[in-house]
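Values quoted throughout were computed directly from the atomic coordinates according to the rules given, and no laboratory measurement underlies them. Being a predicted model, the structure only gives us computed values, none of them experimental. Cβ atoms are built from the backbone, for glycine too; each structure is taken alone.
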Structure 1
């Protein structure tokens, strides 16, 4: 994160927690074992991704007074908690759905590229004295990463129970990106 101005103590505390959550998410996603089950691999990486979105939203809710952003953050907590429960429910069954080694290798290479792009964008989000604007610039690439990972997974044969979860991720997080971009404009946040 590039620091462009003096930051308030609240902003510093918010950003310190954000950076801790981001580092934990990056480590867990990178350490997730990818194997011949694209379904299982997706779930192992998306669980820490969703948990990070929840933690980032809870971090924001400690500071923001913006009612629209509070609603967005609470929706993230609700929707991604539900998605986590859904993935945990099918995780063992989906781990048995196998793909060819070639497909698994293609998936692994593509998902690595998506993660690199997402993490670079999240790490370079502007540190400003508006926690609301910081959250927006952090969460947009986070959501875009989940959308890209879900669309990628849908290009391969998957465990049938995972497909509706992926569709729900794409729908809810695409809606979230639109809402965050609109709020970004309304708050006159600089990118």
Structure 2
């Protein structure tokens, strides 16, 4: 969000927790930038219809109980022609497949083996009550009201792996098996 504000955007932010909102406000003050940061729920955004040119959410909506409802809220608050840029975890990623395999054989993760959701929750940390990953078909269904839907997968650079291994992963695998499913769509 800070980068958007530095580029001249008027930024609004929503989070369920007051502490997260305090931190956002504090950080923006530190850089002398304005922000409209509010406690709110992604499934019931505290904004009027047709309010925004862009809605950006990276790694958030897959933690909501009703992600399709949150996506419909994104659609509602976007102006006609507005752009949604969303990242959700990709169910058919190499990251999820390897993570689940490790969880199934590791005593540390025995309590999270089984469902993708349990593994995603464990991956994001024990304080995370909910985590999901989606297929391309599920994303297409959630975003069916949007026009010009574009899906791509990317994979984060992995700390601890050499630059050549990370580069090889980006060139050969990330386009299909990447952990991040990036959605770009227009209302």
Structure 3
């Protein structure tokens, strides 16, 4: 994928240099500045939420929340593996807060545990719920809109909630309906 992006970038640069050589350097520097600004904005959002998760973990509240949500995750994933359910719960919590990169390590570990225990249904369900990513608070998108200069960056709250709620419900239902049933 990196090779494809590099080729597209080089072709774009060559075409830009050929068609408007005077604007090339200014556009390159302006794009770099915008990329740096956006990266710093997203870094701030990630630092806040990852710090929040760390405080929850160190205070013991994450374990309490996990115990509280355990009946729901047990039914959702049809698993008794406490560790895998804890990891999957943390993964889904980070997705609910709109942090697309943060839950990945938890999701990978949970999926490995589910697969090792022979529970492909749970692994499939976790994959689909990550792909549809129900978001109660789309913090990353709001931060992107804020960095881009949107007058009302949080206007996407309700449409995002509705769209991700519907996609998660449809995806979860399809996984449930297409699961492999054990023969008796």
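Descriptive notes on the structure:
- Comparison of 1, 2, 3 - label where distance in nm of label points 7 Å out along Cα→Cβ at positions 25 and 73 is highest: 3
- For 10.2 (mean count of other Cβ atoms within 10 Å over residues 17-24, calculated) the corresponding structure among 1, 2, 3: 3
- Calculated for structures 1, 2, 3, Rg/Rh (Cα atoms, Kirkwood Rh), for residues 33-88 alone is largest in 3.
- Value 16.8, 53, calculated as Rg and Dmax of the Cα atoms in Å, assigned to which of 1, 2, 3: 1
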